[in-house]
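K.L.:
Right after this note come the structures.
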Structure P
Amino acid sequence: MLTYEGFCQVRQAGADMVDVTVRGAGIFGLSVAWACVSRGASVRVIDPNGVAAGASGGLVGALAPHTPERWNDKKELQFQSLDMAEAMWAEVAEVGGEDPGYARTGRIQPVGVLEIATERARNAEELWRGKYRWEIRDVRDFGPFAPVTASGLVIHDTLTGRAHPRKATSALAAALRAKGVEITDDAKEHGKIVHATGASGLIALSEELGKPVGTPIKGQSAIFDYDARECPQIFVDGLHVIPHADGTTAIGSTTEREFADPSRCDGGLDDILGRIIRLVPVLRERPVLERWAGLRPRARSRAPMLGAYPGRPDHFIANGGFKIGFGMAPIVGQLMANLILDKEDTIPESFRVDASMPGT
C-alpha cells in the first residue's frame, strides 16, 4: 500500500519531470527553451551563474547580416533569423512584459570600393527577397551620428537590427517564466538535455573528446552616454556602434585570442575607444558609462555548433554563437526544437557538431 509520504514523493517526482532541460541561460539556451515551450514542451533552464552571466551579458547587441554575396548555408540561415527577429522579440515583450530593446533600425558603413558596393546592392534585391535594401547613400543624410568616410558615401542596409543584450535576455527569461518555465541555479536533469554552456562548455567538450572543437575569445566593449536611439547603427573599421533604446550607445568589440585576464578591461579596449572617437566624431566628448570584458564561444568551424552531443544519447549541443549569437538566436531555437521534439534534423552541414571536429 502506498503511504501518504510515498504518495507525496511520487507527486513531487512528477512535478519535477520536464520534457527538456536546458543547461545554460545565455541567449542560445534561452532561445532553445523559448522555441521548445512555444511548441508545448515542458522546459527547465539550469545555470549556476544566473541569466546572461557570460557573453550574453555584454553590451553590444548588433543583429547584422554578412554581405549579400557568395551565398551559403550560413548566410541563408542568418537572413532567415534576422527576418524572424522582429516577430520573436515582439512576442517575448508581450508575454513577459519586459522590453528587450529590439528595433530594426538598419546600419550604415563607409563605402570602400564603389563597384563592389553597387554589385552587393544588386545582389541584395534577390538574396534578401525584396524585403530589405542595401543601398548607397550620401553620409549627410544621416546627420551627426555618422562615420568618417573619404568618399562621402555610405552603405545603408535596412535588414540590421539591435537588441540590448542584458535587456533582451532578461525579457526572454521573463517570458519563459510567464509560460511556466523554471529558471534555477541547480536542479536534476530530466528529459532531453541541451548543453548551451558557452565558452566553458567548449573547453569541457574539447577535453572530453580529446579534440579542440572550439575556443574562448576575449572581447571588450563599452557604453557611451550618447542618445541616438532612433539612428541606424554604424559599422566602421571592424567596430560596431549601437544606439540602444535606453539612450546609451555601445561600441565593440575586440577579438583577443591571447589574454591574461578574461574579465579585465585593458589596453585593448583603450585602443578601440581611441579609434572610435576618430571614426565617429560625435562621440568624442561623451563620457564612457561602463566597460565590459568577457569570453565569447567560438566553435572551430566559426559557425554555431548545433546537434546531438557525441556519445550521449538524448543530449544536445547549442553553442558557438561568438559574434552572431543574438542575430542567430531565433533560427537556432527553431532548428534545435525541430531536432529535440520532432526528431527532424534540419541543421545544415556547416552548423553541425561534426563540422567543428578536427579532420572534418
Structure Q
Amino acid sequence: MSVSVETMPDDPSTTDPNQPRTEALRPHAEHAFAGELTALAAYDDRPRPARWKLSPWAVSRYLLGGTLPDGTVITPKYVGPRRLVEVAVTTLATDRALLLLGVPGTAKTWVSEHLAAAVSGDSTLLVQGTAGTPEEAVRYGWNYARLLADGPSRDALVPSPVMRAMATGTTVRVEELTRIPADVQDTLITILSEKTLPIPELGQEVQAVRGFNLIATANDRDRGVNELSSALRRRFNTVVLPLPESVEAEVDIVSRRVGQIGRSLDLPAVPDGIDEIRRVVTVFRELRDGVTSDGRTKVKSPSGTLSTAEAISVVTGGLALAAHFGDGVLRADDIAAGILGAVVRDPAADRVVWREYLETVVRERDGWTDFYRACREVSV
C-alpha cells in the first residue's frame, strides 16, 4: 500500500508572512535569481524531464551563465569546467542520485542549491548532515503527542525532506553526507535503489514520483568523516569539483561572491579592492600548493584548507572594516587580520609557517611592502 504526502502542510515556523523576502540576509537561490529563472523558462523550448522547471540545457546555462537572445544576462553561478556541470545536470535527469565531492570551499553547497532551484524551483528541501543527524531526518519522525493519543497513524507521521521530495517529484539536498553516521547514511540505500520509503508501522510505503532525485555533497578532508559504504556509493554518480585552475579564475569567483554579499550588507563595491583580492588569492594559493606562483620557492603549508570560501570570508570582513572604520576603500590593513585568522589554525605550527612565508616570500615581493607591514603588525 502506498501513501502520498503531497498534501502535508508546510511548517509554519519556516516562513514569516510579516517579513518581506527581500529583507532576508541570504535569500534562497530561487528568490535571489527569480528574474533569471523566469527569463530562461520563457526562452526555453527544449524538452524538459517530468516536473522540471527548465530543460537540462537551460539548467546548465543558468549555472554557467550567458546572454539570452533578448539581451537578458544570466550571471555565472559556477566558474569551472563546463563538462562537469553538464554531467551533473544530466545525472539528475536519470534515476541516479548525484554526489558532489571535493575539498572544502569548492562550491559544492552553492552548486547543489542552484541545481535544485533550477530543476525544481525549490532549494529548501534540505537535510543538513552532522555527527548527530538522526535517522528520522532522512526517513520520517512522529508527532509523539498524537502517537501516544491515537497510536501510529497517518496524521501522527512527520515527513522528512526526503519523503516530501519523493511524494512531490522534486529534488532534495543532503549536505555533508560523510559527516552523517554510517548507519544513518545507509537508510538512503533503499530510497535510491528501490525509489521507495517503507513505513512498517503503518504497513505502507511512499513511492517516489517521477522527477524525484537527490543531490548530496561530501568531502574527505575534515575530521570526523564517515566513509560511505560501497553499497551506498554505487547508488551515486560522483562529480568531483576541483579547486579553481588559475589565479584569475579564483579572483573572479571571489570578486563575484563578495560583490553579492556586499550588496546585501551595503558594503563598498568590489572593484575598489580588486588588487587586495588578488593578493589574498595569491597568498592562499601559494600556501595551499606549497610553492610560489613563479615556481621558484617552496613554502610550507599550514594545517587549514585555505579554500576559496575562506578567501571570500577574509575579503568580506576586510570590506566591512573599510566601510565602518576606514574610507570605504579596501587596503592591506583591512585584510591582514583576516588572513592571519585563516592561516593560523594551529597556534604553534601554523604561526611558524606564516612567519616564514612572510619573511621569505612576501617581504621580497615588489609592490607588497604595505601588505608585509600590515601582516607583520597583526602577527606580533
Structure R
Amino acid sequence: MTIAAIIVAAGRGSRAGGDVPKQWQMLAGRPVLAHTLAAFAGLHRVLVIHPDDRDRAAALGAEQLVEGGADRAQSVRNALEALAGRGFSRVLIHDGARPLVSAALIARMTVALERSPAAAPALPVTDALWRGADGMVSGTQSRDGLWRAQTPQAFHLDAILAAHRAHGGGAADDVEVARAAGLPVAIVPGEDDNLKLTYPGDFARAEAILRERGMEIRLGNGFDVHAFTEGDHVWLCGVKVPHGNGLLGHSDADVGMHALTDAIYGALAQGDIGRHFPPSDPQWKGAESHIFLRHAIDLARQMGFRLSNGDVTLICELPKIGPHAEAMQTRLAAIMGVEAHRVSVKATTSERLGFTGREEGIAAIATATLVQA
C-alpha cells in the first residue's frame, strides 16, 4: 500500500466545551476519533496526538502514533517525517475532528492525485458575505471564487514534505504550505456532511447525520479449496481433526477458517487473505490461520462494524465433521471475540462428484454478515 493517511488530533479544541478535548468526546457511543479512524481503515494511518493522550490513543488501533508539535503545521510535519523513507508515495492529511468523511470523498481525493501533485476538497461559498466591526456591518465582500476548505487534503508525499521543510510555520492548513512552495492544488467537490466539530451544537448535528445514515449492513462470501497431502490430521475451523491425510497449503491450510476470513474481508471490500498476507512472503509459511481471521475481525471493528453472524460449510466426504462441529463453532467464536451463537459450522458432501467426491481435497464456503457498530 503506497497511500498513508495522517489524522491530526493533537489540539485541545476548547471551543467545543466538555471535560475532554473534542476529538475524545463521545459521538454515537464512540469517541470522535474512533469514527474518523474507521473511515480510513485499510490505509496506513498515522494518528498525531498530544502527549497526554498516548494511552487512550493506543486503544484505537492506528498503525502509527506520532506526537504533535506547537501548532498544526508542526504536527503535520512530524507525521510526514515519520513516513519518510517507508515506501509511501501519496498522503491524505485529515482533521481528526471531521468524523463523517465518506469513503466516496476519500476515493475522489486519491484519484485526483493522478493528475495533480496536490488536491483538496472544498464547497463553494453560497451565502452573502459581510465585513463587520464592533458588532455592526462595515462592508460587503463578493463571494465569487470563494470556497470553504475541507479535509482530507491529498498530496504526493515527497512534494508536501519538502514544502513543509521549507515553510516558516504557522499555516492554517496544508494547502497554504503547498501553495507557498509553488505546488498547484486541484479543487475537488467536498461534502456538506463532512463538517468539522468545533462548537457544542456541531455534535448534535453530527449525531443527526449518523441517524439519517442508518445502520449499514454488509454481506460477504468466501470460498477456499485445499488438496490432500501426506499427513495424519487436518486443521478445520481451528480444530485439529485426525485423518489419513493432511491438507496442502502455504499456511496451516485451514480451509474453513480461510473461507470465513475471506467472507469478512469481502464484506468490508478489503480484498482477500492474499492481499493482507501474501503467500510470496515467507513469514506466513506454516502460519496458524487464526492470525488471518483475527486480523479480519479487528479490521471490521476498526471500520465500525461487528459480526452479526458467520456461516461456514465444509464440503468433503471425509473426515466426518459432525462430531467436531460444536468445537469448531466454539473455537471460531473465541478467535473473533463473539458469542458462539453467532457462528455456524456445518458440512455436506458432493455426492461423490468432483474432486471432493473423489476425496482429493476439501472445499469450504462461508458467509459473513457485518452490521454497523
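Any read-out appearing in this document is the output of simple, stated calculations on the displayed coordinates, not a laboratory observation. Small disclaimer: the values here were computed from a predicted structure and weren't measured. Cβ atoms are built from the backbone, for glycine too; each structure is taken alone.
K.L.:
Assuming 17.6 is mean count of other Cβ atoms within 10 Å over residues 23-30 as calculated from a single structure, say which of P, Q, R it is. Can you show the working numbers first?
P.N.:
Details: P: 29.1; Q: 14.0; R: 17.6.
Derived from the structure labelled R.
K.L.:
When mean count of other Cβ atoms within 10 Å over residues 135-142 is compared over structures P, Q, R, which one is greatest? Don't jump to the answer; show the numbers that get you there.
P.N.:
Numbers: P: 13.9; Q: 17.9; R: 8.6.
Largest one: structure Q.
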